[in-house]
1. Quick one: helix-only ellipticity at 222 nm (-39500 (n - 2.57) for each DSSP H run of 4 or more, over all residues; to 500) came out at -8500 when computed from one of I, II, so which one is it?
2. Matching task: 0.5 is the computed value of distance in nm of label points 7 Å out along Cα→Cβ at positions 538 and 570. Pick the structure from I, II.
3. Hey, Cα Rg over 2.2 N^0.38 Å, for residues 90-217 alone derived from one of I, II reads 1.67; which structure?
4. If you rank structures I, II by distance in nm of label points 7 Å out along Cα→Cβ at positions 34 and 378, which sits at the top with the largest value?
5. Given a value of 0.25 for FRET efficiency 1/(1 + (r/R0)^6) of positions 434 and 466 (r between Cβ atoms, R0 = 25 Å, to 0.05), calculated from one of I, II, which structure does it belong to?
6. One of I, II was used to calculate relative contact order in percent (Cα under 8 Å, 6 or more apart), giving 15; which?
7. Rank structures I, II by percent of Cα pairs over 37 Å apart and report only the one at the top, that is, the highest.
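Each value in this text was obtained by applying a stated rule to the coordinates, not by laboratory testing. Predicted, not measured: the structure shown is a model, and the values here were computed from it. Cβ atoms are built from the backbone, for glycine too; each structure is taken alone.
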Structure I
Amino acid sequence: MKRPMLAPVLAAALVTVVAGSAGQGVPAAQPLSAKQARIEKQAAERRQKEADLWVARTMAKMTLDEKIGQLIFTSFNAGYMSTDSAEFDRLLHLVRDVRVGGIHVFGSAEAFPQVMLNPVWGAGPASRKGDPYAAAAVLNRLQAESAVPLLTSGDFEGGAAYILNGATRLPRAMVIAATGDEQMAFNAGVVGATEARAVGVNIDFYPLVDVNNNPRNPIINLRSFGEDPAFVSKMAVAYIRGIQSTGAFATAKHFPGHGDTNVDTHLGLAVINHPRAHLDEVELVPFRAAIAAGVDAVMSTHIILPALDPSPGIPATLSRPILTGLLRDELKFSGLVFTDSMTMDAISKMFPHDKAAAMAVRAGADFVLHSPDDDAAFRGIVAAVAAGEIPMAQVDASVGRILRAKARLGLHVKRTVDLEAIAGRFGTRAHAAVAQEINDRGITLIRDERNQVPLSVPRDADLLYLSVLDYASGWREGVPGRTIVPELKRRWPNLTSIEITDRTTASEYELIRALSRRAGVVVAGVFVRIASFSGRMDLSQPQIALLDSIAAQDKPFVTVCFGNPYTATFLPKLPAVLLGYEFSDFTERAAVKALAGEIAVRGRLPISLPGMFPIGHGLARAARPGAGE
């Protein structure tokens, strides 16, 4: 599927329209006159001929090693990087010598020591957000050094701010799904992709089209649009179209479906034992929809699916029956196929790095993404081609797709970005307005037994706020409560705030219980993360017992769950529960606005909460007249 690339100015204008027409849809462009349409068509045909000629000429002069290099997709951390550094030397080697086809932008990392008696540090390194100017500057330098322009990617699941400081922190899929509005998904796609392109990233590894039909999934969860395949399809397609409207590429992941697992593939190898009929009815439905909508790329998953490939121990990423037989031949996908990160334990601890790369390419992947050793990955593919395990025709087919993708993005004409222009397109107020509206509309009230939402307490009430964290370390998004605390205090000045973590002592719990008995109203913010390499997704029993004891008191008590929405199923005694789904300043602000009656509460569950509520449940509350003025 071919589509024109919007100019950056037009993309920026589109974002302004999105922000200014929130909830109303984006107005259609004015129709062109017959003469204008003819001129546009001729110009598009001319650009296409030039692109096709560039692809053919580039392909014709490539050696075998240069073609194989195109199949390697390396990565770097977006922190300041001197040109006189070992890390920059590594990247230059991969760009100049290996001739890699693309580069992925991560955030940053901080080395932590492994020491006894301090559980805060954990096993390093710890993830941190990167710098947008550093990301763009490094990409520009590497693009200038590369004989063939590089494709670039980022895991911008919560917008560019999920990786880079200063960007707009968009909500992930489940918040958007709770609005029930495809326009919100489209708007999020526009904003995220516009900011990505501003720093030189042209492929967004989003959206997830996984159907989250396992409440104990430790890695997909709120990253999914929900558990109904048709609804997931509808929202994912809207998000894809939003990304593509800016000229960027969208990615459907994790093929053929990662929703029904209880294993984090960063830590282990998962198996989905559903029969093919079930996969057709659930997991594959959104992928079919995304492919029909013209999604640009698909990312594989490191999961074993015996119904699709009975070979023992072979995950989808390394499976030819899945990546070629199913994705290419049966589903007719003609875009780019990426592996998921090859550093994940499900691959890196099960297969040698060189063999894993060769197996992925043989299976049908165009790109081996984030190998633990890019040189080994290159050597493995070279050896497999020399041995006849990977046909030369398959290598040529992948390289052709890669070069055509680069031409579609206009990289053969311009491959670098203007650093001075970043500030005008990155983290703007218009983009923030889009993020805030989605969060406001996604807030979901699932229980309100005492009719306490919005709170009907005077401004001088003694309000106790409890920030209940799953565990104290690793908050790469920033300190939880940094927005909800000042926002509550602005509305109820007599505020006392307490943080409760996995390190809170028994005596501290008793003190908190005493303070709760003296308070006029209690609000709890419960923060439970779904994060790669964590494997945790619950509160502790002392934390649950504390909340239950407060629920037994005869006073206003409202709990807001940020993060894992299934946490609510372990808190059945709480009288009033709001779901925010996300971790962000926008989500915390939306929760306070809902508590104060400043916005209507109208979100609906995109998942079922087992034993509690079905998909679509949500209590509606009107905004209180005059609130917030």
Structure II
Amino acid sequence: MAQARWIWYPGDFEIFHSNLVHSRREDFGIEYPPMWMLFSPYPRVDFKKYIESAEDRTIRVHSRSYGMVLLDGRRYPLNRDFHIPAGSHNLTVRLADTSGLPSIFIDDPVCATDSSWLAGNGSENFFPAGDSPAYISADDTPERFAFSYQDIFPVSTEETGGGKLYDFGRETYGPVSLSGVDPEETVFVCYGESREEATDWDRAFLRQTLRGSSEYQMVPRAFRFLFIRAGKSSYSLRARYEYLPLKDIGDFRCEDPLVKKIWDVCSYTFHLNSREFYQDGIKRDRWVWSGDSYQSFKINLYLYFDSAMIRRTILALLGKPPYEQHVNTINDYTLYLIVSIWEYYRATGDAGFVRFIQPRVKALYDFVLGRLDGDGLMIARPGDWIFIDWSPMDKDGPLCAEQILLWETAGCMAKLAELCGEPSDGYRRQAGALKAMIEARYWDGEKGAYIDSYTSGKRNVTRHANIFAILYDFASSEKKRSIMKNVLNNPSVAQITTPYFKFFELDARCKMGDLASAQRLLTSYWGGMLQDGATSVWEQYDPAAKGAEHYAMYGDAYGCSLCHAWGSGPIYLLGRYCLGVSPTDIAYRTFRVEPHAGLYRELHGSVPLPDGNVRVDYKNGSLRVLASRSGGTLVVHGREYPLESGEPFKLSCSLT
């Protein structure tokens, strides 16, 4: 018997919840809508299924929308029992909903709602309905996202400033409630990722003034510290951690306990930001940013391999045509989204999802093409934001890093087109012409690197374009070696100060075989952050900053997010390069395990696969690899050893 689930038009659940997520930000007590377009679920949806029943039956179609049921063309009301005689029938449910998510639920052995139903938006096109295992009861509602909750308690309480300061020991997220308050008392609640923020009412991002009730249930917010001043009231406090019960499959440790601590803090940070979608940070924005998500997708595959989370985030970011601005208004973020769709397919083999969204992807790419300059280069049009990173670079005219990312995107469009049975030659021609232009205009032979801009005359070199040239295999092997020498290992080239682009730099170093320098940077940068008091990874970290200076950003004393998903990159880097696991075919039909210890004397860890995991253990010259599925090949010093499913492979060797 099929498990009945609530169903909806595919992708509309994600758009509905994206709108809710992007309408919850608050700064200094003021609501803060996003600066980009929001999309809407289709207000008019049909669900249909052809059924065969061996006996008479009575069913009920549950829905919170306006609509009707059609059984072989005969109309019946929603939310009431009606009779279906034995035999073959066409069952259709037609809904209209201008404010919610059109959805239905039928709990019946023959008619059970699930993805075997088809959904349409009033046109002739129908697709398998969207559903989720989180909504399996008539009492559920897909308009409320299904989280889990756990009571959490402060590790210390301090009386200060006429109130109480609660320290929960580390960053967390969830609702806080107060009871037993004198309704005549004014209650001040101030949230803080740091002690300084929680006790600084005038400059704290999240704060609330309460009066007139004995009980208060506050909306979920991020905090480590809570400061509450409630006059003379004696109140009870309850805090609950709101989360998704995602189980880690990946793990890593070596002989250095600091590396294990970095891994654990990155994992905790990543879980806090794994919500309806991948959020950038849980305090300030709580928004879905495509560049942040692009990295989160990579980390996902090395921590818990949850493909549903990636699909939800892609759908939320992609929205629906027509497109009138770049994703998040950022040119490079549009490109990351398209690249991530190909990378998602490569990791999962989910061709059905790609084919469903391909018309949207093509429309988005056509929007990109319509905003290029006469030479086919990406530039900033009115309303665009050329971001790349929070680093000074020469953005006069077309920026090199943007063009290399555009080149990679054109290549991904070609592969997506081929997957969907569409012509790909146009994308490949564009990529070829773009590559020739980039090489001619941006490569500086004297500097041995790609420059930011060819129009300003400054010939300025930063790390970003050169990192992309390595990561996306844009540059030749000779030029990659030049970039390593003249850029990445050149201290005169400005250092990167965000974990966001530090991730890309370390990825490039590892890809070039410079694992040792990546390990040093990982320990010094992320380890330095932990030594400066981080309990989750920060949005930005400047090792030269002191104390509360770390918390300032964007002109605000506490503007820096102290729990930012883009800082969890070590999870990917350690799994991909130290444990050495990577796919060599779609959906890991074949995969490679090529461990490298680098500076470490021992390795112990696990990397998830789509339906299993790979375990790697190395110590004292003894290597043991256990894969839970077939298709793997162990590579050590160029020699290959086939891995059998469920059979541990042991080898005496040196990985240093």
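1. II
2. So the calculation was done on I.
3. Of the structures listed, the value fits II.
4. The maximum falls on structure I.
5. Clearly, the read-out refers to I.
6. I
7. Comparing I, II by percent of Cα pairs over 37 Å apart, the maximum is at II.
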